[in-house]
1. Can you rank P, Q by FRET efficiency 1/(1 + (r/R0)^6) of positions 62 and 150 (r between Cβ atoms, R0 = 25 Å, to 0.05) and just name the one with the largest value?
2. Can you tell which of P, Q yields 0.94 when Cα Rg over 2.2 N^0.38 Å is derived from it?
3. Compare distance in nm of label points 7 Å out along Cα→Cβ at positions 206 and 222 across structures P, Q and report the one with the greatest value.
4. Matching task: 18.1 is the computed value of mean count of other Cβ atoms within 10 Å over residues 118-125. Pick the structure from P, Q.
5. To test your reading of the models, identify which of P, Q gives 3.2 for distance in nm of label points 7 Å out along Cα→Cβ at positions 94 and 126 when calculated.
6. For distance in nm of label points 7 Å out along Cα→Cβ at positions 190 and 262, the calculated result is 1.3, so let me know which of P, Q that is.
Structure P
Amino acid sequence: MELGRYGLWVGRALEPRDYGQAAALAEELGFGTLWLGSSPRLESLRPMLEASRAIVIATGIVNVWQYEPDVLAREFAELEEAHPGRLLVGIGIGHREATQEYQQPLAKMRAFLDGIASASTPIPPERMVLAALGPRMLELSAQRTLGTHPYFTPPAHTRMARELLGHQALIAPEQAVVLDDGDHQAALASAREYAAFYLRLSNYANNLRRLGYTDQDLADGGSPRLVGELVPQGPPTVLAAAATAHLDSGADHVCVQVVGAAGVPELAWRALAAELLVPGA
């Protein structure tokens, strides 16, 4: 699939009534992929597909604890028939704090992928990616799917993933950013509020520790270094540089999430497009 070098990521801040508008705008601006996060049902992507013509629409991610694999495969087949070649299914294990049944995540993911493969209408491996942080899940993503869609990770993780997986697997990280319109304190507060939520979750915190961040870095909403890498704030040039840093570290595609903006963040998306989607970029 042609994801493009840059995409956009949207989550709970975007209301379902605005999904079509978001997809149409992302395509108009020239982004290659629009990712819908926050554990959506696959059917939620239909308005995005219907409102656009060619942009790839992806999940970032459907949660294996909230789906049966044969149901996911059937829903994919229905959307694929209506919109061939445009749907990428990001699949993830979620995090321990949100799921009482959470145990043996690697075994659960393998079983889920086995269930998809044995469905009456399997999802092709090249139309799936896995949310992967640790080495074993990263390796599984390369073995069983197109590659990986890491979330809340700095360029150092992208570099580690590329070294581990070689050149064949797709690496498509998410990069959160805050557009600073002149109120620096408000921009920093938005970034720290966003980071603090994920730093309380063990899978993200442990992944950052593997990358060399200390408990002090993770405390109190994150150190300046950590917040600056994971949720950079600034003008469009600074935010574009943060996305490009993942490409320089080995990513194939980077999807940018604008934090602190409700609805369709049109001004921020247009500003990012002007920096990222220029000839030769």
Structure Q
Amino acid sequence: MAAEAFFLPASPGQRFALLHSPEAAGQVRGAVVYVPPFAEELNKSRRMAALQARAMAVAGYVVLQIDLLGCGDSSGELVDASWEAWLADVQLACDWLQQRNVAPLWLWSHRAGCLLANEAANRMRHPVDQLFWQPVLSGRQYLQQFMRLRLAAGLAGGESRGVMDELRQQLRQGQPVEIAGYMLSPTLAGGLEKAELLLPHRSGRVEWIEISSRPDAGLSPAAAARLTQWQAAGQQVRGTVVNGPAFWQTSEISECSELLPATLLAMQQGAVP
């Protein structure tokens, strides 16, 4: 396995990218673009994303990880980001990878990144396979949960009254808001709030993986309902549950070892019957 770090020219600035390639370049099974989660979930997930990217490369996939505008080592600050800019970054990564690889394209995403990846896939000209890790179904609900972090801080400081209303008023007036150390722009908040994990129109098959701390757990009711709906509409989709910690929200960096082989198995099993 070979790994290469570099910057992709973008607008504005540049995007940090990390490419993992199989040792045998002529035997690439697929080309994978990773779409990361949001805010602190991104930081907590970096180790698992790195481990999975390496495992994919060993298994014959070429994997491109990209820091979106305002994230990691890419240009700008989070306050500079918008939903449309992030969609453009996903397309940039896909175009770059496809220009260098003729293998089937996968969009691999995690949490709120699944909303972004699904919308990006729907805008593409050709179908793309998708791999979801613990996908967020509703951007509106996710944004509300994120904003509650500010409410929790307000409660701790004795200033909880009207915090949520004040945040929404600031966003409506075009002003960014600070939540848990992250400056959220109105354009990014608005795009996230409108995003829904709807039936893919430009995807091949979808592999949906959830993580549960209970060994005997099944898919969440919301996931099971969504998958049943998509299957009834003719979408090739399969749901899988693996046992392990919710590493994107644990207080310390943690790993879900069962997720690595389960992800590879899901990708390699072929089309859903």
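1. Working: P: 0.95; Q: 0.05.
Ranking P, Q on FRET efficiency 1/(1 + (r/R0)^6) of positions 62 and 150 (r between Cβ atoms, R0 = 25 Å, to 0.05), first place is P.
2. Values: P: 0.94; Q: 1.00.
Corresponding structure: P.
3. Details: P: 2.1; Q: 1.4.
Max of distance in nm of label points 7 Å out along Cα→Cβ at positions 206 and 222: P.
4. Q
5. Numbers: P: 3.2; Q: 1.1.
The structure behind it is P.
6. Details: P: 1.3; Q: 3.9.
Working through the options, I get structure P.
Bear in mind that the values in this text are calculations on the coordinates, not laboratory data. None of these values were measured; they are calculated from a predicted model. Cβ atoms are built from the backbone, for glycine too; each structure is taken alone.
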